[in-house]
Each structure stands twice: as C-alpha cells, then as structure tokens.
1. With distance in nm of label points 7 Å out along Cα→Cβ at positions 22 and 86 computed per structure, which member of P, Q shows the largest figure?
2. Any idea which of P, Q comes out highest on Cα Rg over 2.2 N^0.38 Å?
3. Here helix-only ellipticity at 222 nm (-39500 (n - 2.57) for each DSSP H run of 4 or more, over all residues; to 500) was calculated and came to -8500; which of the structures P, Q was it taken from?
4. Given a value of 1.13 for Cα Rg over 2.2 N^0.38 Å, for residues 54-93 alone, point me to the structure among P, Q it was derived from.
Structure P
C-alpha cells in the first residue's frame, strides 16, 4: 500500500502526464488549425486566380468577337465593291458592244 505521502506524488505525476498529453494535443490541434488556415488561404488564392483567368478569357473572347465582326464588315464591304466593279465592267462591255455595232454599221455604209 502506498503511504499518504506517496499518494500525492502519484497524483501529481498523473496530473503532469495528463498536462503533457493535453499540451501535445493542443500543439497538434494548433498545427492542424494552422494547416487548415493555410489551406483555406491557398484555396481563396486559387479562387481569385481562377476568377482573374475567367475575366482574362472573357476579355480575350470579346476581342476575338470584335475582330470577327470587323472582318465580317470588311468582307461585306469587299463584296459590295466587287458587285459594283462587276456592274461597271458589264456596263463597259455593253458600251464596247454598242460601239462595235455602230462601227460595223459605219463600215457597212462606207462600202
């Protein structure tokens, strides 16, 4: 049996062991909390980077749409110019044919 003096020593040792265990648990929880906070910060940074990437992609897409619209407008202008040129060429051909007819008639009268 333990003497009355030994009992408080055993209790003190157990209390010390419990305190050490609690300190280790607290340190582990603190480390886990720090890791969780770090992971949360990193996740938030990843979200911010993703949002920035989305904004850049949207801006780039809008620029491409604007370029495509400008190219389509230019193509339409080219088509209109080509149609006008074709009409002018057809009119010129008609004038040449008319001139040939007049020239042929003039030659026929001259003979």
Structure Q
C-alpha cells in the first residue's frame, strides 16, 4: 500500500518507528527493505506519499474504512486504525478480504 520511497524511509528510521524502537539487525533490515521495495505499490493509489509514510493516512485506506465509525477505533480491543489484526484476523497472512472482517466489541 506504500510506494517504495516510503518503505525505504520507514526501514531507515526503525529506531524511531512511530514512537517505538523497532530496530532490527542489518541483515534483516536489508532483506525486508529489499522485499518491501520490490513489492511496493506501483498502482496509482500507492504512488501517493501519505503523510508520515503512514498506511492509515493513504487515500486507499481512508476510502476502504470510510464507513467505520470513529467510536470503533477507540474501543480497547481495537486501539487504533494501525492495529489491523483487531478487525482483520488474517492480516498477518496479508489477507484483508472484507468477507473475513470481524469488528470486535
């Protein structure tokens, strides 16, 4: 969902990853950065540079989630829009199919 430039900026700033230290060893960073840039979005929606390189601030994410009331994001089990697995139980497998969405209470 992000262009390769965004992925590279994120991978080069892991010690300051949205307020947490997500540092990894150099070999892991190199491998992940390579995969992310090779598989980065190239379609029109992914060419935009979202604010702060944040997936949840891309036009695509906002359009896909525009029907979600703001109260959902505030639920303790959801926490924020960045907590994908709260509603997408297969997110860890790259599956964001809307037929599998479960909005938790």
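1. Numbers: P: 9.4; Q: 1.7.
Of structures P, Q, the maximum of distance in nm of label points 7 Å out along Cα→Cβ at positions 22 and 86 occurs in P.
2. Max of Cα Rg over 2.2 N^0.38 Å: P.
3. Working: P: -36500; Q: -8500.
Comparing all candidates, it corresponds to Q.
4. Attributed to the structure labelled Q.
None of the figures in this text is laboratory data; all of them are computed from the coordinates on show. Since this is a predicted model, take the numbers as computed values, not measurements. Cβ atoms are built from the backbone, for glycine too; each structure is taken alone.
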